[in-house]
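Structures are listed in the sections that come next.
Just so you know, all these numbers are worked out from the coordinates, no wet-lab data involved. Just so we're clear, the structure is a prediction, and the values are computed from it rather than from any experiment. Cβ atoms are built from the backbone, for glycine too; each structure is taken alone.
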Structure P
Amino acid sequence: MSVLYPRVALIGLGLIAGSMALAMRRAGLAGEIVGTARSAETRATAREIGLVDRVVDTAAEAVADADLVVLAVPVGVMGDIAQEIGPHLKPGATVTDVGSVKGAVIAAVAPHIPEGVHFIPGHPLAGTEHSGPRAGFADLFQNRWCLLVPVPDSDPQAIARLRALWEGIGANVEEMDPDHHDLVLAVTSHAPHLIAYTMVGVADDLRRVTDSEVIKYSAAGFRDFTRIAASDPTMWRDVFLTNKEATLEILGRFTEELFALQRAIRTGDGQMLHDYFTRTRAIRRGIIEAGQDTDAPDFGRSKAH
């Protein structure tokens, strides 16, 4: 493929940005990839492993003359970064992000984007429980979805170019409005993470079950919760603080469903339980048929990633 962006700046050098760098380099989509991160240790690691072509110390330095700027930092700091880089952005450049909340990110970032620079928020629905510059791998986005959430008056050519980049590194791309995006993610990601954190917290409280037993017998189901709950705590704190309304709405629905199941168990309503589990099993089959997982029981555990 031909180069889509002569210079790409990655602000933040964790799993997503690192994987983007490796995938863009492999596909030949970026001329030069410049990166920066807040932590000197992260910058040093990125330099050591050659994650990007050039590592610089500040975001302002990174975006100089960049054609594409990717904000790959926790959503809580995106506004501060946007304020810092705003004056240094090249006219005609595109700024995007990879945050899993969109409404709050748009509100924080958009005011700092100068006239003549394209702001096209984005969100790749991909990840592992690992973080940091060593966690990235070029295949992360293969057959995963990337949602683009253009702001009003976004330039169609700039959107098409960003779409081509994501497709070029393996993703399927769809466009969505910010409120709908935040509701979809509350259902598919944010509430499940909160529930996983809660289950792991509950096990921690149940002193009648020893720590060694929880760990030893975790393959019975607990293991799958702990994998999700291993995710980056700063990122998830910011997600819940910035996607408050949608997450609370879905957690309210979850609580209602939980009460209905509690009642069925208490009253011995086997038919209700069987019908419920049959319906939810069909959703799982749909996920497998859509190519978003496999039905292999050890999925995700035999690989290094």
Structure Q
Amino acid sequence: MSIKSFTEYLLLEKKYSKLTVNAYQKDIEAFQDFLHLEYEDSVLVNVNYSQIRSWIVSLVEGEITNRSINRKISALNSYYKFLLKVGDLEVNPLAKHKALKTSKKIQVPFSEAEINEVIDELNHDKDFEGCRNKLIIELFYSTGIRRVELVEIKWFNLDLMNKTLKVLGKRNKERYVPLLDSVVSSIKAYRQQRELLDVIEDEEYLFLTKKGVKIYETLVYRIINEYFSKTSTKVKKSPHILRHSFATHLLNQGADLNAVKELLGHSSLAATQVYTHNSIAELKKVYSKAHPRSKK
């Protein structure tokens, strides 16, 4: 069974995004290239675990992080599970594989002051890009949506009357998130500027470039990085950190973990619980200040 059949299965049946499928394909093809180079064989169904282990060793020697190696092996494992399913394989060579140990990455969220400073600065930019960039930041922070989810927002996903946004998440799973009054106002201000563009090609999409075409993910990343570089000293300044800030700040204010899970579009609580680290840190500060037995 070809790699193409596997990628079609991921796209059509599993409903994975094109970016995810492309990443899986590249990882599997990289292993195929390794087999051809080291064993003069590129038939993936003939491999044994020792060959996969040799690839892992070569990746480690190439200073690839354990996290990245685990991702590559996960892609390969998914491929072998697919081959088992369609009957092209009897035994998964990765059946007994254990993932490499990785250190837990704790993302440091932006503070409320940093986010407010960026939004206050954007209040002075009333042109198309200023209104668009302000709305992008407000949507990230007030809804916790992912970068790809923001890029894919269409006008019909917005219900300004009921102040809700329909988000198309991972594996085409839909969820509804509420919109703040301030965000609704920003959408209206942006729409006015958008209508003044000379050309609009991708009419159905909410966010456009000045050329009137759908905005793209790297531009969204640059926008967040540019504005937050002026106000924050944190190492990482990305749309995901705004998503992290959204979840952390809600939990700090006592929001229910299950409610935050639904807003983020997580399939399990385990994925949401990574955001509780900073919430617990905040609780410790409050506890330390408030408890009568604490050293002042």
Next on the checklist: Looking just at FRET efficiency 1/(1 + (r/R0)^6) of positions 14 and 206 (r between Cβ atoms, R0 = 30 Å, to 0.05), which of the labels P, Q belongs to the structure with the highest value?
Outcome noted: Q
Checklist entry - Thinking of P, Q, which structure, once Cα Rg over 2.2 N^0.38 Å, for residues 110-197 alone is computed, gives back 1.22? => result P
Next on the checklist: Quick check: 16.2 is what I get for mean count of other Cβ atoms within 10 Å over residues 22-29, calculated from one of P, Q. Which structure matches?
Outcome noted: Q
Checklist entry - With helix-only ellipticity at 222 nm (-39500 (n - 2.57) for each DSSP H run of 4 or more, over all residues; to 500) derived from the coordinates and found to be -17500, which of P, Q does the value describe? => result Q
Next on the checklist: Suppose distance in nm of label points 7 Å out along Cα→Cβ at positions 142 and 222 works out to 3.4; of P, Q, which structure was it derived from?
Outcome noted: P
Next on the checklist: Comparing Kirkwood radius over Cα pairs in Å across P, Q, which structure shows the greatest value?
Outcome noted: Q
